[in-house]
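Read through the structures below before going on.
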Structure P
Amino acid sequence: MRFLVDWCLTVELVTVAEARHVAHVGRAGWKDWNILRHACENDFVLVTNNAADFRRLYADESPHAGLVVLIPNVPTNVQKQLFRCAVEKLAQFGEPINYVLEVDIGGEDVIFELYQLPPTG
């Protein structure tokens, strides 16, 4: 599984898993729909903090390789910890095709929500 990290998250996430940051692939400054297209065309699971915009975009996109949303706006070290947890969760789950994994913090716990997007009827 390959990840594309959105510009709103630290470039240091590329050290956690096989990932590329939009800044490193010449995509910094791209609009969200361009990032979505690049992720889908290249089978990247997109990692972002921009939940509202990408939920909306991915709701109209099928198939897609998956979306990981790190919910809280947190410092770099916490972003890396949450991404590590997401990678471990996806290793258990498998390829997240047409799925969103949201990762949040609840007190001392990491909270996961995994759901299909677009939803199946």
Structure Q
Amino acid sequence: MIKKILLVDDSPISRRIIKSCIPKDRDYEIFEAGDGLAGLEAYKQHSPDVTFMDLTMPVMDGTQATEEIVKYDKDAIVIVCTADIQIKSLTNVLGVGAFMIVKKPPSKETVEDALAKAEAQIG
């Protein structure tokens, strides 16, 4: 069961949009980070059930952060939320262990679908 969600994106507006797409009727605890390195640290501190990760960020990009999170926790569920449509970028992040990709801007439907798939993965 998903209880904690981490949002990692350098854009506060993007984090707000994702947060607005997360169902309000569930009592999720939501944490935020503004770059990949801060996201990695927040992951270690809060042990979220699901992480939404942007790809293009300063300090540490989303692919590197995803790779480090998966090294730290092989069961991590990282949902990449990006406007990047380059096949190479998307293939790379899936290759390092991302669970799935959601296109930006996300909608309530795509976020709810991603959370349902993550919930099924958790079992």
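Every read-out reported here was derived from the displayed coordinates using simple, explicitly stated rules and does not represent laboratory data. Keep in mind it's a predicted model, so treat the numbers as computed, not measured. Cβ atoms are built from the backbone, for glycine too; each structure is taken alone.
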Computed 2.3 for distance in nm of label points 7 Å out along Cα→Cβ at positions 63 and 79 - originating structure among P, Q: Q
Comparison of P, Q by relative contact order in percent (Cα under 8 Å, 6 or more apart) - largest value held by: Q
Comparison of P, Q by distance in nm of label points 7 Å out along Cα→Cβ at positions 55 and 95 - largest value held by: P
Entry that produces 0.45 once FRET efficiency 1/(1 + (r/R0)^6) of positions 71 and 111 (r between Cβ atoms, R0 = 25 Å, to 0.05) is calculated, selected from P, Q: Q
For -9000 (helix-only ellipticity at 222 nm (-39500 (n - 2.57) for each DSSP H run of 4 or more, over all residues; to 500), calculated) the corresponding structure among P, Q: P
